[in-house]
Structure P
Amino acid sequence: MLTDTIVAVATAIGQSSVGIVRISGPKAFQIAEEIFRSPKNIAFNQFKANTINFGYIVDGDKVIDEVLLSIFKAPKSYTGEDVIEVNCHGGSIPIKKTMELILKKGARLAEPGEFTKRAFLNGRIDLSQAEAIMDLISAKTDLSLNVATSHVLGKLSAKVQEINEIIISALAYIEATIDYPDEVFEEGDTLKIKESLLEGVEKLEKLLTTSKAGKILREGIKTTIVGKPNVGKSSLLNRLLNSQRAIVTDIPGTTRDILEEQISIRGIPMILVDTAGIRETEDVVEKIGVERSKKAIEESDLILFVLDGSRSWDIYDQQILELLQGKNVIVLLNKRDLEQVLTKEEVQNITGYQEVIEISVNEDINLDKLEEGIIKTYELKDLISRSDEVLISNIRHEKSLQDAKINLEDAIKNIENGLPLDIIAIDLRDAWENLGKVTGQTLNKGIIDEIFSRFCLGK
């Protein structure tokens, strides 16, 4: 058990109706008893666990604030320790004075993520659940929230545990066979071990196939809108955002820098990047914008290549096309409401891209087809309907699961090649260790500390 008591503000800084100060540790109740006064002079030890109590925060005879005090007794609390939550008025001064008083009474200021870290160290949650709490806080869409919630509820942990049980069972048998070869080993046992390990590999592969969709929901699709000047890039951004975020004029080169905004398309988070029109220019500022546009293309997951259907294909369109090699691209043939000079068939033949959508940003024509195109490009249709299932959204988890899969495959090959059981046992121990990194069971303290340092203060 941790011996010190920590405190932090658990709500956002700034004026609000309520601000919460959270205390956790062995002295939490003692500190609360010293600073909290009931209007009916009820002794603190008379309050029951898991209750909310009205009263005052006092420093001696001086009342600092009128509050609600929540009491959570270990182990039935967020951290697994004794926890007090003081619901103050949300102004900065009441919270500041309450914090100063609690620190004076012997608590110390919590480090970022330390409350959740204590929940992990006290065994209330594992590391994958702890990391999912931060994902839940930062979720930008309903689908992202569903994935984070499934991890918080331990669904990923349960999947990992299923595979771990396969490994432990095989390892236990091998260890017993090594120690007591005449008593344990039976003909056909290695075949049974191999079959169970194949089942483990299959379960890992099933989890790993979700990693692409999982990372999209966690991080979003970085999508860059590109095209020559005056094809409607900024108008498209404004239409998708449903606001006038970018300045739009008929003057070529109006957009000179990158604009970045976040949106949700059918629950899929997207980072939309509007860029300067790519062309040859002598204008120094516009030239910088063009270079930034080219860099944005390199860093993007998806490109929306906007063409003007009322103008012919030209050298600038060709130059942009050459920058898009190897990228996921959706071509948008804009200004469908005007007389068409450039046709969809021409664009498909010139670019080689079959995903060409005829749209009119000004008239709001076919923008729903753009949404369909994005879902189709990333094969996300099934994801939208099953986002409450376990999806691998964390790169650290993906790496550990991939390593465990390689370990099991090595063990299977060694069985097939007739290698000694102690060699196979090494592969299985490595697989167990890599799976343990997902839940934190086998991670060292330094990596655990680094993970929790990314959390916000008070969580």
Structure Q
Amino acid sequence: MNSRIVIVGASDVGISTGLRIRELDRSIKPLVIADNNFPNFSICGIPFFLGGEVEKWQDLAHRKKSDLRKAGLELLLETRVEKILPEAKKILIKNNDGVREIKYDKLVLGTGGINIEPPIKGLELDEVFFMRWMQDAVEFDNFITQKNPRRAVIVGGGYVGLEMADALTKRGLEVTVIEFLDSILSTVCSSFRKRIKDKLEENGVKVILNTEVKEIKKSDGELIIKGSQGFSAAADTVVISVGTKANSQLAAGTSLELNDDGTYSVNSRLETNIEDIYAGGDCVQSFNYLSGENKHYALGTVAHKHGRIIGSNICGREEEFAGAIGTQSIKLFDQVVARTGLNLAEAEKAGFEPRTVEIEARDHKIYYPPAYKTYLRVIADSKSGRILGAQILGNVRAEISKRIDIFSAAIYNEMTCAEFSQLDLSYTPPLSSPWDPVQKAVQELELILD
């Protein structure tokens, strides 16, 4: 084939695309361009490095630079892509060597996301950090080591914000989480949110809800955080974690189509509206095959799949992305919560007639200690019996994330509650029961549906 493949971005999409191309066509050596010096690092692992569970930031590299080059990828790091010139099939890049043009036959945009910056005064202060990229993590770790802060405020009670609360608590800081909404982790049901909040508070994390942070200012060597309803708190550092949005800045000056949320518009083959330009990961939307809607999923699992499919299509295969349903999990101290598919409100909006049940079960036979209490919620359509969603909460040793994957696979294959009981799942007393908790929950729901 011997084409010039240029990939913008050296994270999940970019590296997955490049490696897939090398699997299928050894004559191609994709050029991967990144504006940083951290290719193929696990940004999902940042909280675990900051919390001391991962010893060195270097350990977060999926592969070393030498490994990537040995695999056949060309790396051009600390280089910013300034502009795309689609008519000439060129990009304009800028680095310490100056500005120059690079030609491409096919271009892949894996530009990821950028932090949402809330309208808070004082975000420019040296003690205020966003936590998105490896450079953020290295700088924050250096700050903690050198300045020895005692108190941290985290603005945002989503996945990353709560993982940071866990991490900084392990690091010895007093942590306060401030959430604008009336609950943390809004993607799971209310009973699970309460248990998560209880777990955080049990470990010394203070959780403040229904509060909008308006200002951070420095006074007498400490930070004063001001918010709605007269809220005020003092801290030594603040972490802002209110979400991300697509980094689609390279659309400027081109005819690349964007969605209302700023993501690149792509088809199921991850092709943009301009021929020979692909995009994937956090800078695009994905099709939810349950709701029929396109949604923005900033998930590493989705980005890796996008990269693989883009690489396959560049090499002449005809592959489409089947879609995503938001399967994800989070570990907070010794507790894990995971979810997949639709919640009750989403299922109703999608036109289903959903019913749900929540049960408590031990993760394995109680006579083999310790057997952990596990909480499962399942949603199914009352007319067809089709499973639509599930959520599980339990101990970190109770295989919560793998059990949610059983539900994800069942949803992908459009299984009904009756069919789910036919799954031949493994059993040994230290690990499960003859009826695994996931099947017990579905059987309880089936009784309601009958």
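Out of P, Q, which one gives 1.00 for FRET efficiency 1/(1 + (r/R0)^6) of positions 17 and 73 (r between Cβ atoms, R0 = 25 Å, to 0.05) as computed from the coordinates? If you can, show how the numbers build up before the last one.
On the way: P: 0.35; Q: 1.00.
Structure Q accounts for this read-out.
Which structure, out of P, Q, was relative contact order in percent (Cα under 8 Å, 6 or more apart) calculated from, if the result is 13?
This value belongs to structure Q.
Taking mean projected area of the Cα convex hull in nm², for residues 273-432 alone as the quantity of interest, name the structure among P, Q where it is greatest. All intermediate terms of the calculation are to be shown ahead of the outcome.
Numbers: P: 15.3; Q: 11.5.
Comparing P, Q, the top value of mean projected area of the Cα convex hull in nm², for residues 273-432 alone belongs to P.
Supply the structure label, taken from P, Q, corresponding to helix-only ellipticity at 222 nm (-39500 (n - 2.57) for each DSSP H run of 4 or more, over all residues; to 500) with the calculated value -14500.
Details: P: -14500; Q: -7500.
Only structure P yields this read-out.
Tell me which of P, Q gives 5.3 when you compute distance in nm of label points 7 Å out along Cα→Cβ at positions 41 and 393. Walk me through the numbers before you get to the answer.
Numbers: P: 5.3; Q: 3.3.
Corresponding structure: P.
Any idea which of P, Q comes out highest on volume of the Cα convex hull per residue in Å³?
Numbers: P: 209; Q: 168.
Comparing P, Q, the top value of volume of the Cα convex hull per residue in Å³ belongs to P.
One of P, Q was used to compute semi-axes √(5λ) of the Cα gyration tensor in Å, for residues 161-264 alone, and the result was 31, 20, 14. Which label is that? If you can, show how the numbers build up before the last one.
On the way: P: 62, 11, 10; Q: 31, 20, 14.
Going through each structure in turn, the value belongs to Q.
Bear in mind that the values in this text are calculations on the coordinates, not laboratory data. This one's a predicted model, so the numbers in the text were calculated from it and none came from an experiment. Cβ atoms are built from the backbone, for glycine too; each structure is taken alone.
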